[in-house]
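Next come the structures, one after another.
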Structure P
Amino acid sequence: MSGLTGEQQQYVDRIRAVATDHLVSVPAVHGAVNRPLLELLGDHGLLRGLFGGAPDEAPRDAAALQLCLLRETLATITTEAETALALQGLGSYPLLQSGSPEVVERWIPGVVAGTTVAAFALSEPGAGSDAAALALRATPDGDGWRLHGEKTWISNAPDADVYTVFARTTEAARARGVTAFVVAGDAEGLSGERLDMVAPHAIGRLVFDGVRVGPEDVLGEVDRGFAVAMRTLDLFRPSVGAFAVGMAQAALDASLDWALTREVYGDLLIRQQSVEHTLAEMATRTQASRLLVRAAATTYDSGAPAAEITQSAAMAKLFATESAQWVVDQAVQLHGARGLQQGHLLERLYREVRAPRIYEGASEVQRTIIGRGLVRARQAEQEGQQ
């Protein structure tokens with residue numbers, strides 16, 4: 001049911017082999033960046049897979065479908081490696097897409113090698129889902145600016161080596177007054193702290209106390225930073241769905257193995273029709289999510305109109321993340337108490353599957369995007385008929 005070409009299947013098999021043979025043995029790091037894991041991802045070329053072009057070429061935008069295959073496959077085996085890889089892409093893509101050649105040359109090779117940790121700093125205490133309400137101020141300072149304020153819920157903070165930071169350069173302009181900057185992790189005036197979350201990944205808070213940025217640090221154009229953010233998110237939202245599909249598949253596989261070996265009331269668990277039906281629903285939702293994610297990725301790769309890309313990405317992220325939450329929950333229910341025992345695969349998945357419904361646009365935001373897109377499309381259709 002994979003629907004992959006021979007070349008794509010070989011790519012997936014190679015990722016699975018690397019993850020199984022090398023990545024799962026790396027000791028976990030709770031609440032901080034796992035640099036040995038990142039370097040191993042770099043050594044085996046998986047971080048290079050975040051980007052397009054041949055391995056010996058300069059990195060460029062990746063095919064969205066390739067990114068989805070990479071994330072889904074890793075997630076079925078090791079969510080820690082998958083998340084470490086994905087955050088490298090999220091933090092570095094604005095540099096690659098909108099940075100000057102000097103910015104790209106300074107940071108991207110280290111990202112690919114796994115020696116430079118990147119982060120995407122958008123969310124703030126008062127600006128999560130409403131990203132246009134950013135309050136981090138960029139006040140003029142000569143030919144540059146000084147950044148004042150804070151960011152929170154930032155993955156890889158405060159340990160990252162480089163941040164893509166979104167700040168307000170024009171007051172009361174909402175999305176039209178935001179600029180994207182590249183900020184080094186050791187910049188003077190930048191500090192932060194780690195935040196303890198349900199999932200064990202590195203997430204933290206950043207404080208900007210007059211951090212200096214110059215015109216060479218602008219990503220894209222002044223006051224056009226929101227477009228930089230959306231360009232990256234449109235690419236990564238389907239792959240968040242792919243991450244969710246990978247977790248759902250891991251939960252489904254574990255549930256099938258359990259149902260085929262666990263005995264209850266003198267017979268295998270799978271003999272109970274309610275269990276069989278639950279597994280069928282789990283498999284159907286997982287496959288439907290996979291197909292929707294790949295359709296969204298194909299839409300992106302085809303160069304479809306921006307509105308269509310945004311709409312399909314929102315649908316894929318919404319459906320896949322919501323479905324994965326249900327599938328993992330059902331898997332825990334089938335396993336009973338052992339599925340919640342610390343260290344069990346499902347205990348880990350149960351903690352990690354929750355966050356994707358929030359980050360990179362909560363499910364409610366995706367529904368708003370989809371709904372507004374439907375209305376705009378119908379209104380345009382009606383106007384064309386008049």
Structure Q
Amino acid sequence: MTPGADPTAYAPQTVPSPGETLKETLEVLGIGQADLARRTGLSTKHINQVVQGTAPLSPETALLLERATGVPAGMWNALEATWRTQVVQEQEERDLAGQTGWLDHFPLDALVDRHVLPDRTTTVANLRRLLDFFAVATPRVAEGLWDGNRTAFRRSTVTTRDEYATVTWLRLAERDAHDIKCAPYDRNDLTALLPRLRDLTLDEPQTWFTELPRLCAQAGVAVVFVPALPRTSISGATRWLSPDKVMVALSDRFKRDDQFWFSVFHEIAHVLLHGKRLTFLDDSDKLTSSDASVDASEAEANDFAALTLIPAQHAAAYRQLQARPTPFTRIEAFAASAGIATGIVVGRLQHDGSLPWSQGHRYKRPVTFP
């Protein structure tokens with residue numbers, strides 16, 4: 001290979017067709033096609049078709065040729081396999097050359113940044129890389145697969161900003177999740193882990209990105225952090241990778257700890273409460289259980305997250321805080337007594353309409369993925 005050449009680009013094989021090699025072998029041996037037919041018991045027509053490349057050279061024919069020519073059957077089989085692969089690759093090259101426009105649907109900058117593609121060019125080589133990334137054979141197969149998957153997706157909104165960016169984000173998350181080693185999923189272990197996860201809200205954000213995946217992996221949950229892509233609105237997703245391993249993927253879409261931790265427990269709710277056959281994509285503008293358009297599973301996940309962050313034993317104190325949230329020392333005191341980050345309480349008060357959205361943002365810590 002030429003230094004610097006693209007290893008995925010198709011380059012025609014230099015090996016001759018088995019028919020060409022057979023023709024040359026017969027010339028060297030001084031055997032005609034009719035004579036070879038008599039020696040092998042095959043018809044002259046069939047020998048000629050093999051020489052012309054219009055008939056495949058089968059393993060049975062290869063064995064007969066070994067006896068008649070002395071050339072091992074394994075070599076004839078290898079020549080046939082290599083030649084037929086080359087023919088298929090040449091046909092695929094022609095087919096894919098007319099489909100490179102499919103690349104234009106995808107967030108190419110993000111794919112380059114994640115080293116899926118080397119550049120933004122709409123070439124056959126990049127189309128092959130994209131198909132490898134999605135583990136599909138052709139663009140048509142991919143589209144059909146995604147159409148079928150939509151029936152297994154549960155979403156917090158009916159539509160999304162860009163389906164291609166969405167499937168790209170989800171695939172990036174799946175690849176990262178597959179690399180995480182997890183214990184077999186155990187519902188009791190995950191439930192027992194909830195208080196420890198809630199305690200993490202008090203730690204520094206850089207701790208979250210190591211401790212959250214480490215702890216959840218012990219219960220069979222692969223937690224991954226995938227930065228939000230342009231033209232998507234996903235805050236999180238839940239997908240079972242196998243009966244014993246579930247992926248919880250989180251984006252940095254909202255950039256603040258209150259929404260981040262709500263998304264964490266919202267996705268965990270899907271794991272604990274809902275079926276293994278569905279993929280949950282949470283792509284609403286604001287996670288809320290009061291929106292009548294949210295389906296039952298999303299509303300249930302919202303309620304679970306809200307109650308995990310501010311449990312029932314703190315409900316009375318929280319109602320008092322709602323009635324009089326300022327001065328902010330009151331919010332800080334409630335957060336300390338509840339054992340939760342102040343920014344999460346601020347976000348909850350804003351969501352419940354007890355605090356203007358313009359106030360309290362300094363208590364919310366920024367979320368920036370490593």
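No lab work stands behind these numbers, since they all come straight from the coordinates. Because the structure is predicted, anything quoted here is derived from the model rather than measured. Cβ atoms are built from the backbone, for glycine too; each structure is taken alone.
The table below lists the values:
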quantity	calculated
Answer label among P, Q for the case where mean count of other Cβ atoms within 10 Å over residues 116-123, calculated from the coordinates, equals 15.5	Q
Value 4.7, calculated as distance in nm of label points 7 Å out along Cα→Cβ at positions 148 and 308, assigned to which of P, Q	P
Which of P, Q leads on percent of Cα pairs over 32 Å apart, largest value	Q
Of the structures P, Q, the one that 12.3 was derived from, the read-out being mean projected area of the Cα convex hull in nm², for residues 132-331 alone	Q
Answer label among P, Q for the case where distance in nm of label points 7 Å out along Cα→Cβ at positions 188 and 316, calculated from the coordinates, equals 4.4	P
